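Only the coordinates and a few stated rules stand behind these numbers; no lab work does. Keep in mind that what you see is a predicted model, and the values were worked out from it rather than measured. Cβ atoms are built from the backbone, for glycine too; each structure is taken alone.
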Structure 1
Amino acid sequence: MDETETTQLDLTPSEVGLVRTALEMLEDTLGREEADELEEVQALLRRLPAG
């Protein structure tokens, strides 16, 4: 996927919460070797609506 391409998802508040939880769990498992992925996960968490 092109870095500039976006996809819009319509999620219920419950689904947003589930995505947030999954990303937080992933964030907790990433180590130094996955620094780039960790940065991307953290950036995505910042973009999610508060729940």
Structure 2
Amino acid sequence: MLGWALTFLVIALVAAVLGFGGVAGASMGIAKILFFVFLVLFVLALIFGRRARV
């Protein structure tokens, strides 16, 4: 998931340099969404992965 977020971030940066504002904005939005989804899943994995085993 983090790899996809970084991919869309790179696409957004390249599109912004080349002057494609719409593509850059859309790619940046997708990258932000994927990053926050990854962050939430990571925190949940940390919380539920460290439960005591009985």
Out of 1, 2, choose the structure whose coordinates give log10 I(q)/I(0) by the Debye sum over Cα atoms at q = 0.20, 0.27, 0.30 Å⁻¹ equal to -0.66, -0.91, -1.01 when calculated.
2
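Work out the source of -19500 here, i.e. which of 1, 2 gives that when helix-only ellipticity at 222 nm (-39500 (n - 2.57) for each DSSP H run of 4 or more, over all residues; to 500) is computed. Before the final figure, lay out the partial values.
Details: 1: -19500; 2: -30000.
Working through the options, I get structure 1.
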If you rank structures 1, 2 by mean count of other Cβ atoms within 10 Å over residues 11-18, which sits at the top with the largest value?
2
